[in-house]
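J.: Below are structures written as structure tokens.
Just so you know, all these numbers are worked out from the coordinates, no wet-lab data involved. Computed from a predicted model, the values in this text were never measured in an experiment. Cβ atoms are built from the backbone, for glycine too; each structure is taken alone.
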Structure P
Amino acid sequence: MPVRSLGYLRVGTEDVEAWRQFAGEFLGMMAVEGDDPESLYYRMDDFPARLVISPAAQAGVGAIGFEVLGGEELDEMATTVEDTGTKVTPLDAVECKDRRVTAAVRFDDPAGNALELFYGPALSHKPVVMPNVNAFVTGRQGMGHVVVTVPEGQPAYEFYTKALGFKGRNTLRLPAAPGPDGSPRFETLWFLGCNPRHHTIGILPMAGPGRLVHFMVEGATIDDVGQAWDRAERLEVPVMQTLGRHTNDRMVSFYVISPDGFAVEFGFDGLQVEGDEPVYEITEGAFWGHKFVNFPKL
């Protein structure tokens, strides 16, 4: 059985206070109380905190949390992951309580990106209040999407598709270091989906251990994007790419650089894919816009 959606993202940072403004005022998420008084917890909908920021000696992603259907599915998927030779560890009661989930397991993907599978989130029945955003597009599409790096594309692609049930949606060929004879080389960036959102994860081949390239949140209206653009200017949030529309998921969006150096995409009007669609290759990243202004720290 496949992963259902991106449920949450947990980030370790050396500068918690910078995230207070970035996640709360710029992204417009609702700050809520959590079990750890030193961490920041943010809601986007009736789900428990989808973004958690915790102090860490070194900045990095603590967990990318994927939701599964229920306990039986969690057990089956944990076994499937273990069959790849990957160590799987159940989260203890304290960790599950902090995440407001019934049960969860953790493991690393082939590149070392920290993943968690969980089921049974405790939904909040108090309305989410976000003064700067009309609403985020979540529900069965989950929190949004993430793009991570992997040293080798094919092992990661097989892990995410065979062990976690993701489906290939599209590819993009990117220039890589020339071969020994000087011939041109390319790496394949894969975009993978697990629900109507065009892609929930992207895997980008790049030397070194796995790390987060960006995560995306989707506003419910074009005004959410425009007002976020205004906030980025007012709060002096560094823009990575200007407004544009992607060729694969049709998202109208822009990218900024987070306090920890990776990027965050704020978008609207993402393509929804119902059922199985053939994989295709894109040859350009955008129909228009998305001009690079700054580059993330990878």
Structure Q
Amino acid sequence: MATDTELTLPFDLTSETFTVKDHYTITELCTIMAFLRSENGCPWDKAQTHDSIKKNLLEEAYETIDAIESGDPAQMADELGDVLMQVVFHAQMASEQNAFDFDTVVSNICRKLVSRHTHLFGQDQADTPEAVLDTWEKNKLKEKGFESQSQVLVDVPRSLPALQRAFKVQQKAAQVGFDWDNSDGPKAKILEELDEIQEILAKTRALLEQDQITTEQAGRAVTAEVGDLLFAVVNYARHLKSQPEIALTQTTDKFIRRFTEMEILAEEDGKDLDELSLEELDALWEAAKAGEKEPVS
């Protein structure tokens, strides 16, 4: 699978050919990656496979999100480069296997952008962001040859973070009308699922005492009900126009900030957290919380 990009890559390069400079092109990036994977290249890079580095792409994507949220353009540009490097890395390995190359990756996404924006490059009408998304999904279904909405749900990647996957599955189900009219429905469902957790806890506890189930079976039953609760919470968040993955990340960060402040306050009193009672820890938590400039939370 020879392409213009591939044919211009000088595979006889040596390490002395490359120098550090201020500006490079995408062709130079592909050239560097090809060299790293070549006979005279880097032992680590040569040893990698699609499978061995697949999680690196996920990590780089998360680091890019952190950079976006930091508001630092330089950091964002740096992290986007790391993501691009992962794409070029996979493309180079695929090229060596005569599967596809970087030009194929570029061509595929360009074709997709044109074929799915039929409100610009076709006969569809879409004047709002919501209408554009509907048009995109319609064209996506057509391209993938899906004949049922179940296929659409199955197509949501299992490798997504669980909260995000649940969110997207619910969105896809809502496309055919399987959704609550408003947030009251999922709110009531949360309360229902909480009650069911209490019921399963009481039931499994009684069965355990009678030796009718194992601890593992009890754990699986409770986990199933907890999953139902989390799914309901995601649904409620979706109706409130809140991304649960982002919301939970922000809350986790907030917890870490307040916990850190608790330790600082304890140290100022010459104490360690593990020496304090729960009541004392709660008092420190409230003090840390009060010290934050967050009028809403």
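J.: Can you tell which of P, Q yields 65 when percent of Cα pairs over 22 Å apart, for residues 76-211 alone is derived from it?
T.: Numbers: P: 50; Q: 65.
Here the read-out was taken from Q.
J.: Using relative contact order in percent (Cα under 8 Å, 6 or more apart) for the comparison, can you identify which of P, Q gives the largest number? Kindly include the intermediate steps, with their values, before the conclusion.
T.: On the way: P: 17; Q: 10.
Ranking P, Q on relative contact order in percent (Cα under 8 Å, 6 or more apart), first place is P.
J.: Taking distance in nm of label points 7 Å out along Cα→Cβ at positions 220 and 260 as the criterion, which structure among P, Q has the greatest value?
T.: Q
J.: Identify the structure, out of P, Q, from whose coordinates helix-only ellipticity at 222 nm (-39500 (n - 2.57) for each DSSP H run of 4 or more, over all residues; to 500) was calculated to give -22500.
T.: Details: P: -4000; Q: -22500.
Here the read-out was taken from Q.
J.: Something else: Taking 0.10 as the value of FRET efficiency 1/(1 + (r/R0)^6) of positions 108 and 276 (r between Cβ atoms, R0 = 41 Å, to 0.05) derived from one of the structures shown (P, Q), identify that structure. Provide the component values of the computation, followed by the final result.
T.: Working: P: 0.90; Q: 0.10.
The read-out was computed on structure Q.
J.: Given that P(r) over Cα pairs in 5 Å bins from 0, in percent, derived from a single structure, equals 1, 5, 12, 17, 19, 18, 14, 8, 3, 1, 0, 0, 0, which label among P, Q identifies that structure? Numbers along the way, then the final one.
T.: Details: P: 1, 5, 12, 17, 19, 18, 14, 8, 3, 1, 0, 0, 0; Q: 1, 4, 7, 8, 10, 12, 13, 12, 10, 8, 7, 5, 3, 1, 0, 0.
Only structure P yields this read-out.
J.: On to the next question. Can you say which of P, Q returns 5.8 when distance in nm of label points 7 Å out along Cα→Cβ at positions 20 and 148 is computed?
T.: Details: P: 3.0; Q: 5.8.
Considering all the candidates, the number was obtained from Q.
J.: So, one more: Upon calculation of Cα extents along the principal axes in Å, for residues 132-171 alone from the atomic coordinates, which of the structures P, Q produces 27, 21, 14?
T.: Details: P: 40, 19, 17; Q: 27, 21, 14.
Value 27, 21, 14 for Cα extents along the principal axes in Å, for residues 132-171 alone corresponds to Q out of P, Q.
J.: Can you say which of P, Q returns 2.5 when distance in nm of label points 7 Å out along Cα→Cβ at positions 140 and 268 is computed?
T.: P
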